[in-house]
Each structure stands twice: as C-alpha cells, then as structure tokens.
1. For the read-out mean count of other Cβ atoms within 10 Å over residues 146-153, a value of 22.5 was computed from one structure; give its label from I, II.
2. Once distance in nm of label points 7 Å out along Cα→Cβ at positions 42 and 250 is calculated for all of I, II, which comes out largest?
3. Among the shown structures I, II, from which was the value 27.0, 88 of Rg and Dmax of the Cα atoms in Å calculated?
4. Given that helix-only ellipticity at 222 nm (-39500 (n - 2.57) for each DSSP H run of 4 or more, over all residues; to 500), derived from a single structure, equals -7000, which label among I, II identifies that structure?
5. Which structure, out of I, II, was FRET efficiency 1/(1 + (r/R0)^6) of positions 34 and 482 (r between Cβ atoms, R0 = 30 Å, to 0.05) calculated from, if the result is 0.55?
6. If FRET efficiency 1/(1 + (r/R0)^6) of positions 50 and 210 (r between Cβ atoms, R0 = 30 Å, to 0.05) computes to 0.30, which of I, II did it come from?
7. Taking percent of Cα pairs over 16 Å apart, for residues 338-433 alone as the quantity of interest, name the structure among I, II where it is greatest.
Structure I
Amino acid sequence: MGLAAVCLLLAGCGGESSESRERFDVPVSDALAELGLDETALSVPKLPYPVATHGRLPAVDAAMSQPLSMVGLSRRLVRTEPGDHLASYLSHLFEPLLIETEPIRVDAPAASTGAALWAALAAASPEGEAGGEMPAGWDQDTPIHRALRRLLREAAATRRGYQAEAGGPNVADWARIADHLTASVSSTESNPDVHRMSLTQYHRIGSRVDTQALANLLLNSLHAAELAIPDLQQLGDRDLPLEWETPLGRVRVAGRGPDHHTGEFLLLIDLGGDDIYREVGRALQPNQISTVIDLAGDDTVLWEQTPGPGAGVMGIGLWIDLSGDDRYAGRNLSMGAGVFGAGLLWDAEGDDVYEGGSRVQGAGQYGVGVLLDGGGDDTYTAQLNSQGYGGTGGFGLLVDLAGNDSYSCTPLVPDDIEERIQRHDAPHYTNFCQGSAFGRRPAVSGGIGLLLDRKGNDRYAVDLFGQGSALWFGLGMLVDGAGHDRYQAFEHGQGDGVHLGAGLLSDWGGDDEYTGYEHCQGVGVDRAAGLLYDDSGDDLYRSHSESQGAGVKPYGVGLLIDALGDDRYQAANTSQGYSARPPDGFPESEWPVGVLLDLGGADGFVQPEIPQPDPRGRKQNRQGIAVDQ
C-alpha cells in the first residue's frame, strides 16, 4: 500500500477525518501562518540522507509525515465498539495500524472425524508422526467433543500457518539466541540489553517475520476459542479431569474444583474453581502453539522460568480467563507478549492484578502481543518495555474496556544518559511503558505501541519514556476514552517523540490532570513529532520546562491541543508554545516548532515573565506560539 493511501487510512474513516479538520485544522494552520509557516513544517523527519528501514511498519511513516492524523486515528480506535466477538473487535483495531488483516475464518478448517483430526495433528507435528493413540469417542456429537475438535483443528492449522509464514530461526540463529532468550525470561538485571533483544540474530530472524500474518493467526485462534466456549460452558464435572497426549502436545480438561496446574500444554481447559497455575507455558523452542481457557474462579498465575500467560515466543500463545478476580504475577515475556510470534491474554471480567517485569502486558518485538481486559478495577504494574510496547518490528497492544484502573512502571534500568543525569537532582529510570515504541539507532526501526483504555477514572505513572512516547521510527500512543484521569511522568512522556519517532497522548473526556517535569505534554525532540490532544473537560497541565507544546532540537515538532473546557496551564519556563534554538552546528533552517492551541473555555496560564496567550497567538522564541481562543 502506498504512503498516500496509508495517510488517508490513518486520518480515519468517512466523516472522522473531516470532523478532525473542523475541530483544529484551521486554527493550527492560522497559528503556523503567524509564524510564517505552513503545515509542511509539521512533517518529520526531514532527513537529508537515507536511513535503514529494517523492521519499519508503514503506519509509523504515515504518522510522522502527518502528525495531526494521529488524532483522527485515535478517535477511530476509541470509537470502535466491542461487539459479540472479540476477535472481530481486535481485527478492527489492528486494521489501521497493521494496514492489512485477512478476514477471520468463519470456522476452523474442516476435520469431519476424530481420525481426520488426529491425522491433521500428526501432519502438523515436527516429525509428521502420530505419536500416542487417538482417544475413543472423539466422533461423538457432545459439547466436550465438539469443543475439543474445534480447538485442536485450529491448533493444527495455526501450527502449519506459523511454519509457513512466520520465518522461524535456522539452526545457527537459534543456537546463538537460545541462551540469551532463556536468560531474559527470568532476568531481573538492570542491563537493558538483556531485555531489548539487540543481538544481530534477532534482527536477522526478524527480517523474515510477517507481522500481519502473525496477527491473522492470532485472530483466528481467538475466534475458534470464542466459538468453542458455549460448548465448554455446558460441561459438568462428571468424568473429569481428562488428559491426553497428542502429536502436538498435552491436552487436559479439569473440573470446577480448585486445581493446581503446571507444565507444558497444547490445550488446557479448566471449568472453574480458585486455581493455581505455576510455570504453565511452552518451552522456548520454535513453532510452539498453546491455548489455556479458564471459565471461572479467582485464580493465581505464577511464572519465573518460562514465558508466562498469553506469551507467543517463536509461536502462538492464547490465554483466556472468563471471570473472577485474578492475579498474574511473575517475571518477563508474559501477559500478552509476542516475539517472533503472537500472544494474547484476555481476561473478560473481575478486579484483576497484573504484575510483571519487562515485555509484559501487551508487548511485541518482531511479533504481536495483546492484553485485553474486559472490565473491573484493575491494577497493572511493570518495569520496562510494557503496557502497550512496540519493539523493533513489533506491535504491542493493551486494551482495557472499563473500570477505574491503575497503571504504573517501577524502577529497573537506571537512566544512563549523562546529559539528563546532570540536569536532575535524583536518579531516574527508563520505562518505555504505557503506549511506547523503541528502535535501535541507527539500523533498526521501532514498532507500534498502544495503550487503549475506553472508560473509567484511571491513574497512569511512569518515570522516563511513556504515556505516548516513541524513539527512532516508532509510533507510541496512549488513548483514553472517558473518565477523570491522572497522568504522571517525569521526562519524555505524555505525547513525546524523540529522535525520529512519533508519540501521542489523546484523552477524549473528563476533568484530567497532567503532571510532568521536562519534555512532557506534546513535545518533539530532534526530527520527531509529539502531540497531546485533550478533547473535553476542565483540565490541569503542570510541568517545569520544554513542555506543553514544545519543539526541541533540529526540526522537532511539539503540539498541545485542548479542544474544550476551562483549563489551567502551569510551567516554570520554556513551555506553552515554545521553540528551542537548534544546537550549535545546525543551520537556522532546522529551527523546531512548538504549538499550544486551546480552542475554548476560560483558561489560565502561568509561566513567569511570559505574556498570556491571546486568540491571535503569543509568540515565544521565533517558532513557538500559544493560542487561547
């Protein structure tokens, strides 16, 4: 698909793009005209030389080329309504980000008899051999046998699809990364390279991965599970538990009592009870497929040595929990993580607790990772590269449909940039959480990270990099639909693009508070674009410096747009529509752009020794402007 078509897609469908233009397009153009500029000034990265495109996803280029289109994109995402089938809903979310998804299959591939199913499993196995014996009675038209046939047919199809389309590692590549990947699952080290998978072999394998193909395999696996769930809900405890060994792995069906599960499963079904899952996951080997479905109960899921619930590492992993107040607690690569694969954790309801380290809670690197929570007052805690994180060539998505939720990222990796350390009085920590994307300069592009919270009074907290932030050809977005929300970040957050990245924080309703220190609230640093858009509500913006619509370093583009409400803006200096002079050695033509645009309400601005904005626009430092209408 060409770039122009991608840009149109990002702007939204039908009337949505026109609605975006009606709200702020003309005021932005007028503000730029006051600076002697037009909208081409907002397009980044404006590089005078070519750069590597390894791992690049087309939606990233489209967002950087037209930063304002990110608002239309986020409107489309937040207005997409969950329907009866979750797989269809996710497909609609994937579409404008991964550009193309195939139609979801109406049903899993046909296998009319138990013998045909067993043959399909054998054909998809590594050796192509049957292995074990087919259980008696698999041809019966009973709820349990219908559900098993559907789920196992899809497992065989997914295995074949993954082998054909996902570009698994060759023997030499696997030998090089196996130890690193295994160590990274349980690591608590503060060295970021342990967690960021930066070995050359990762990128060589990644060049063969088809992210769209992985997304389609995941959606079809989820769709098959949704179709099987009504049959599973009819089952009683009679004659349970049942367990078989199939050519693709172990299958277990457990009853409604409190169970303790451990080990590897191709398919694990638990009908209810307060269960404990410990180290339930597939081994770190290529072409692994796994599905876990828990129908009810307050469950505890623990892991340290293996990828955790909803992990697709070198394969496809699906974890579904339909009810209960659940606790997920462990280390890394879990709760919707995809690395050279696709993983999804869907928790349909309950007040849940999600605790993890790095690459958790919707994280993808050369793969797709999704965490979807259907409702309840939930708590999300992570450390690094999590909560809607797109690593190189990957797509990470965290969706919470309802509830008053808390998102936080705790310390793990100390900031090691001397320039930042000298500016700050206390240690700070890199997070890349809550809608964030990261690329490895200069050779490997970042991915797409999205945190989408549809409604509720939510709390978000990060330290460095998060809440809609991106670096090096990545796209990071935090989109909040409704509620009185509180956002707290220290630096590089709340709609922040850094070094050729695009970041967005958009909030679509409620009286919100944004607190940051530096490079927060609509900031672009070095040929990057950052945008904070708040659609309505009486909001409070607090920061210290180079924030609230600030452009920093060559061609940085920072925008803060507030559409409605009686708002207050507080800053110490160099904020509220500010443009920082390019560093020595860069030409005057590369001066950055900073815009603060408030379109309605009785507003208050505090920044010492800086005049109040007015409807025409108060200029600050050549190419910075604040407009209060």
Structure II
Amino acid sequence: MFYWNDVSFLLQMRNFFLFCGFIFLVNELLAQSPSQSDALAAEAAEQGNWSLAFTYYQDAYSKDSLSFERKYQLAYSAMKVYEDALAISLFKEVNSTDQGNIHPEALYYLAKLYQRKGDYPVAEQAYKKLKKKIAKVDPKILTKQDLEEHISELSWAMIQPTDPSIELEWYSWNSPKSEAHAQWKGDTIAFQQWNDGIWTNGIKIPNQDSIHRSREQWGGVDVLQITELQNWKIGVGINPDGLQVLLEYQIEGWREIMALRSNQCRSSMPHLVMLEEVPTLFFASDRNGGQGGWDIWVSRWKEGWSAPFPLGTEVNTRQDDLAPYYDQNKLFFSSKGHRGFGEMDIFRCEGKPGKWGKCENMGLPINSPKNDIGLSVKRSPQSEEWLLSSARNGDGCCLDIGHWTLYNAKDSIPKIDSTDLWIQTIRHFLPLSLYFHNDEPDPKSQLSSTKWTYTDCYDSYLQKAEDYCKNGIELEEWLKFEEAQLNVPYDQWKRIIRLLLSALKNGDTLYIQIRGFASPLATNDYNEKLTQRRIHTLINEIEQYDHGILTPYLEKSLFLELVPLGEQQSNSSVSDEAKNRKASIYSREARNERRIEIIGIRRL
C-alpha cells in the first residue's frame, strides 16, 4: 500500500516485512499485553510506520476491544493502510459512542473514507453533520474553510460526466503489488514495480506477458524513474542519507546532479524535455520554497543546470503535487490540492514555466475517487496511446498500469454534446434499485402519497441495523447489504439528481421511467399504495433538492413515468407469513423485494 511520505514515490506496501521478520513479529505479539502493544503501535506511528502501527493496534484490539481510545487508534491506522472497510466500521462506532466530544475529527475521517470510495452523497452528509461540530475540531486537522471546500468539491464531483471516447483497460501483467511510472520507450513500456520493499525497473512488451528486469546500478542501488532526451538520461537514486536525489548519466556512469541538490529534501519523478530549444527538467521535490508538501520544480540547461525554481500557484498547492509530464505545450501532473474526485487526480495546464493557464481536472474515466498518478503518451499519425497508474482496481493500496487509445481520424468518434454526456452518465447507473425497510414510508398508511423523501427512508433504514442483527442477520451480512444496497445506490441516486439539473439547464425535455416492488406481506391493494408512496419519495426528493431548484422543471421538462407494480412481480420464494418476521421482513429475499427501480431515461 502507499503513503505520500515514503522514500520512493511515497509508497509502502502491505507486505512490509520479510518472512523472517514477520515470524519474529508474530512471536513478539503473542507475548505482549494490550497496553504494551498500544505503546509499540504509538511508537511506530510516531515514526510514520503505519503498517507496523496497524499490526500492533490490531493485536491490542483483539485482546481487549472495550477501550474507546484503542478503537479510535485502530480505525485511524486502518485508514492509513487502506483497510477502508474496517476503518469505516470502527469510525462509525467511535462517532456513535462519542457524539463528537473526544474525537470530533472521527466524523471527518469517516467522510474522507466515503469520499475516496466514491460514496459522495454519504460523504456529503457526514461533512454537513460536521458543520455543527467544526469548532471542536483541531484546526490543524480541518478548518471551517477546508470543510466548505470539501462540500463544494463533492457537489462538483457528482455532476461530472464520463467521456465515452475513453475506454480504459488494464494490463494483464499487473501484479498484486504496485506498478507505476509507466513510460513508452519506443514500442516497449518502461515502469517500476514494488518488490520486497524496494522499487525495481521493468520493461514490458505490451503484447507479451513476460516482464524483463532492467537493473541499472548507482552505488549498489537501483536507478529509478529514468527519463531520456536523445542520449541524455536523468534518473532517481537513493543517497547515503536515504534521500531521493536526481542523477545524471555521464561517461563514467551515474552521479548526483549537485546543482539540483538541497539539504534534507527529496527530489523525484523527473521529466526531461526540449522546451523552446532548451533542455528543461521538470521534477517533484519537497524542498523549501514551494507551496507545501511536494511541489513541481523546473531547471533549465544553460551550460549547466540552473538553480531550480517552483512552478507558480496555478500548478502547485499546499498539498502534494507530483509526477510532471510535459507534452505539446501542456503540463500533465497529479495533485491532491486541486478540485478532484477523492485522492490524487491527474490535471493538465497549458503554457510554460512563468506563464500557465488555468489547470483542468482531466475528468472521468481518467480520474477516479482513488489515486490516479502520472501520464505518458506515444503518438503516431493515426493515434495517441496513453498510459497511467491508478489504485482503483483493488482496495486502494496499490497501483496498476492502465492504457487507452485515442484515434486521430476526425470522423472516427461522433461528436457528443454536453447534454448527451450527462444523459449517458445517468444511463451508466441504470437500472438503479433503491431499497426500503418494511412498510416504509408511513407505516400502516392507506395513502398513495407521502411527505417522506428517499433520504428520509435511507436514513431510517440505516438506523435499523441493530434490529436486523437481533433477528438472525449476521453483522458481516448486514454490513455488506448496507454498502451494496443502501450506500452505493443512494450515492448514485444523488448523483443522478445533480446530472438531471445540468441536463435540464440546457433546455431539454427528459422522461424518467420508475417502477416499484413490495414484499407480499400485505394485500395487493395495500402494496400498490405502498409502492406509490415509495415512488413519491423520489418526487419529494426532486422537489426539495437544493431549495427547490428543480421544481420549475417538473411536469414541464422533467417527467416521471410511474409504473407501480405492488407485489405482482415479487419473488414467489418470499414469505408472506406475518408471524414469521425473520423470513417475511428480515430475510435477504424480503429485503431484496422492497425496492423501486429507475429503469431508464429518454430525451424528447
């Protein structure tokens, strides 16, 4: 897994220990008391070794799970090592117990975890709840201004369409570990792979499965992240102090570029290009003089390398800015400080050092809620072949190399207007099922309408976890159901609302087809009214969204085609025995039937 403070590309892996060291650690853990493991975990955390801290906190928690503080520390370390499911579960317990008194920041971390999972509406709810407690949060962790920026970023992320011309694919030779820094070298791909705690160089022929190793040595250490301009080579090595430094290949071999050195700082990810007929080196560094964290710096060759200077605030931010790649008058780079989808996103900025235009997020599907890092391209008269590294394929810890091709023929891809992009993105979520607790909304009502919104129904369902677990549902099963059939659909529904608004503002008329289901616990007449109430929760949600901004469109340019089905198409295996509540209310089969479906969308 990776962290942004590691020596090489800021990444560490879950397999941190060699086998012998791991066996030693296991034996040591067995002999530790919970308090001793806590102390060792705190020491490891202080050193930034979150893999080790997580292991010790796990051990302490397995022996004594009653400590509130231990639960919080395990949740925090789990977040650091990308054990997101565990971190979310524990932070929810912490927040429920604490109510923001001892660790108000727990709700912030919970929101961040949902954001990097892509559960944007759930994250948004958590951020909005945090508004009431922001005064209690340490401003070093989160300020009121930062909180507002997070909420604004989520609103932006939920209305971004996906570019249909980009079909991202992943190479079959990606490993469970990380592959990164992919660059075209002619018809081969050069990259780095994490192996047993170090980065090694690899060369891949795209249409073959074998990976060839290329070990270029500098003082006994691999030279990494090599960039070339004609016969000029710049690479990255580790100096005797353990810091990343930039290297240059001379006749006598690799040696450090002393003109680019700065005391006790790291320099990495070089990209060497010819800019205005002058060799120009972009690189990332955490040296003093930037905006904060890692920044992108540049040096030019004038009978030797000039003193480097940071790019302006158009590019660099208070957070990490990495992986520069300059091509056709555009700088591509990765950043966590510009508005994005969650973790690191890839951006482009047109111009040159000293004169940059506005930086743009490269959008979906190039970016994702997970870390997306580094671009490179190979061009031909017919196409552009792009490479990137992303953590979206797994649990967020490790990078894989992906690729896509853009064809240059003007008529190869039909032009799509912005409304079509929004509609295509909505269709990507369809059909969408939204689930309800038994007899909600308005239990025992004979009405066919309701004042509840779907958000009310969603919140009510989430509060029923204890009831379901008391009625024979295992906690693990409930958590899977909560994520797959409550959180994810709710997220997609809220994103659909935002996308609808963007499309309607263009003046189009849209039709959304919806149908409802119910479990067969009541009469057909009652169930038909119940499904009508459930469909009506979506109407209420649309009417109340953003202070009624969508209301003028209803029945004018936004139409809902309602198809209430009651129990007519319910699963025949679902129990209708009122006395057998475990089967008729709490079972998986019954839960699956209590839903409405958004079937499709069409444009008039």
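1. Answer for the origin of the read-out: I.
2. I
3. Only one of I, II returns 27.0, 88 for Rg and Dmax of the Cα atoms in Å, namely II.
4. I
5. The read-out comes from structure II.
6. That value comes from structure II.
7. If we compare percent of Cα pairs over 16 Å apart, for residues 338-433 alone over I, II, the biggest value is for II.
Computed from the coordinates by the stated procedures, all read-outs in this text should not be read as laboratory data. Because the structure is predicted, anything quoted here is derived from the model rather than measured. Cβ atoms are built from the backbone, for glycine too; each structure is taken alone.
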